[in-house]
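Only the coordinates and a few stated rules stand behind these numbers; no lab work does. Computed from a prediction, not measured in an experiment: that's the story for all the values here. Cβ atoms are built from the backbone, for glycine too; each structure is taken alone.
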Structure P
């Protein structure tokens with residue numbers, strides 16, 4: 001391995017972590033602006049099966065209902081995102097975009113467009129990065145299976161032990177929480193683990 005390749009490999013984890021930090025920082029900046037604007041950005045989230053607002057698939061993960069909501073997503077996002085990021089900004093970007101788009105489309109298709117409260121139909125929308133969190137978890141849990149890597153299997157085991165119960169409980173329907181985004185994000189993460197497997201790319 002020449003010096004240029006060695007330096008590139010050394011830079012890869014730093015570049016990945018910087019991209020992750022930038023993504024989370026952007027979410028916090030959006031929440032600051034949203035709070036100053038009386039949370040009016042909330043309506044720019046994901047509106048199920050509304051073609052005119054389908055762009056919400058891309059914007060919803062960066063919008064949160066409160067700083068508490070954002071903090072609850074930031075901690076696991078940084079924890080699991082860092083594990084992905086150490087293999088480079090390119091991988092982190094691919095996994096993140098894949099989860100946002102594929103998981104978002106799934107959420108857009110199966111989420112309820114409205115709920116009935118006191119006999120009145122009230123429109124609902126989905127916001128928050130929890131779908132991305134579940135996508136990262138699904139990716140890390142499945143990566144070792146597709147890579148046939150003992151290290152990746154161990155990492156998946158650690159993620160399951162640390163976050164497993166919290167992730168599983170979040171898949172149970174609760175008022176005000178989009179289990180659809182969680183489930184679709186997790187499925188997108190599993191698909192990303194297959195799509196971006198080094199073994200699959202080598203076979204191709």
Structure Q
């Protein structure tokens with residue numbers, strides 16, 4: 001049987017509003033999900049996929065994490081009917097990172113400069129390669145975040161819990177709900193002029 005699937009039929013367009021929110025607004029929800037999970041259970045540090053179902057409370061969207069550096073091969077089950085939001089590679093910056101930064105504009109430019117240097121982007125779902133990833137670069141609005149104790153950001157941004165403002169920039173994939181059965185997502189990219197590689201492989205079972 002001929003496979004009529006294309007990347008455009010599988011992904012939400014970058015200018016769309018899935019479930020009433022822009023993709024930029026969805027990236028804020030993704031970050032708040034990730035930062036709400038304690039470090040010892042955080043999906044970004046999970047190599048195998050054991051903790052991927054933690055805090056998946058959105059009725060429409062399932063969040064998948066990248067890594068903090070390096071590669072991970074993960075396996076998980078996803079409920080049928082859920083869209084999937086995941087980064088290929090992204091970066092976040094907050095006022096807690098650098099006290100010398102005082103304005104929102106400086107914060108946004110810091111994120112932009114990091115993502116401007118991204119190389120070697122790729123994304124594949126099953127046998128389909130997404131060829132034009134440039135249109136999937138998404139910058140978030142500035143948003144409030146609580147960096148709490150035992151949080152993935154603890155000891156990275158600050159030594160103590162703190163409320164701060166954050167902004168994110170990066171390349172994202174927002175998949176429409178997949179058919180029941182097995183699927184494979186493979187993504188990669190490098191930052192710092194190719195010095196740091198981020199790569200994930202997800203073996204998913206939609207049920």
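Values computed for the structure shown
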item: Which entry (P, Q) yields the derived value -4000 for helix-only ellipticity at 222 nm (-39500 (n - 2.57) for each DSSP H run of 4 or more, over all residues; to 500); result: Q
item: Of the structures P, Q, the one that 0.99 was derived from, the read-out being Cα Rg over 2.2 N^0.38 Å; result: Q
item: Highest-scoring label, criterion being relative contact order in percent (Cα under 8 Å, 6 or more apart), among P, Q; result: Q
item: Entry that produces 19.0 once mean count of other Cβ atoms within 10 Å over residues 85-92 is calculated, selected from P, Q; result: P
item: Mean count of other Cβ atoms within 10 Å over residues 93-100 from the coordinates reads 16.1; which among P, Q; result: Q
